[in-house]
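These notes open a run of structures that come right after.
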Structure I
């Protein structure tokens with residue numbers, strides 16, 4: 001397991017980082033770093049011997065947080081902002097059907113499994129709805145009931 005990033009590398013975080021209870025002086029769930037922010041790798045370690053964890057200093061927020069490798073991109077890689085992120089709960093804004101068969105009724109809740117930023121049709125998502133994983137455009141998704149964008 002070799003690290004993709006090294007000390008001093010500029011990286012961009014691909015999802016919002018919230019306090020999981022380990023960041024001192026802030027309530028659990030507080031937004032620490034917004035997705036798209038750029039920081040600098042200070043250290044690389046492992047968690048449970050199977051995940052690389054990077055200590056990243058986000059200068060604009062003056063925050064040092066731990067990020068998994070899957071949450072980071074090289075800061076020079078193209079970045080396309082997205083409305084939703086991996087592991088976020090969403091709901092279908094319209095009924096989703098394939099070949100006339102309704103697979104996901106409007107309002108059905110799902111979870112974003114992957115954000116695809118480099119498609120020809122704009123941002124797309126792999127979303128797990130009950131019984132199906134579908135690739136859908138951003139326009140057919142809405143925030144989960146009662147959640148602010």
Structure II
């Protein structure tokens with residue numbers, strides 16, 4: 001096994017933790033803007049989601065791809081429609097109908113997404129810790 005491959009497991013876990021941390025930041029931003037009825041473009045806040053992709057390092061001798069981890073490649077807006085609520089006194093209400101467009105953020109969905117991102121982060125952390133423990137045990141055996 002070449003020396004750079006010794007730490008491939010930890011590197012892959014690290015990319016997973018970085019990607020999931022970014023996902024948690026985006027979810028926190030969605031939650032923080034769940035009631036923002038007017039943004040810089042004049043529309044309500046539009047929910048965002050992260051797109052992940054695998055990081056490939058090349059092709060092995062047997063023709064299989066060499067996996068290097070995961071990365072966040074894009075931040076996309078959720079195209080679902082805005083909910084409309086009748087609030088004639090609201091500053092952002094339509095003057096004719098009294099309807100206010102609300103962001104397309106659903107708090108239960110965001111909380112489930114936050115929970116899954118947290119669990120994925122923890123799984124990557126445990127994998128990195130297991131990798132470290134195995135390497136420490138291997139060093140003890142080599143010294144012994």
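Just so it is clear, none of the values below were taken in a lab; they were calculated from the coordinates. This one's a predicted model, so the numbers in the text were calculated from it and none came from an experiment. Cβ atoms are built from the backbone, for glycine too; each structure is taken alone.
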22.5, 83 is what came out when Rg and Dmax of the Cα atoms in Å was calculated for one structure; which of I, II is it? II
Work out the source of 0.25 here, i.e. which of I, II gives that when FRET efficiency 1/(1 + (r/R0)^6) of positions 87 and 127 (r between Cβ atoms, R0 = 41 Å, to 0.05) is computed. II
If FRET efficiency 1/(1 + (r/R0)^6) of positions 103 and 135 (r between Cβ atoms, R0 = 25 Å, to 0.05) is computed and equals 1.00, the structure in I, II: I
Of the structures labelled I, II, one was used to calculate helix-only ellipticity at 222 nm (-39500 (n - 2.57) for each DSSP H run of 4 or more, over all residues; to 500), giving 0. Name it. I
Give the label, chosen from I, II, of the structure having the highest value of FRET efficiency 1/(1 + (r/R0)^6) of positions 15 and 79 (r between Cβ atoms, R0 = 30 Å, to 0.05). I
Value 3.4 of distance in nm of label points 7 Å out along Cα→Cβ at positions 7 and 63 was derived from the coordinates of, among I, II, structure II
Quick check for you: by relative contact order in percent (Cα under 8 Å, 6 or more apart), which of I, II is greatest? II
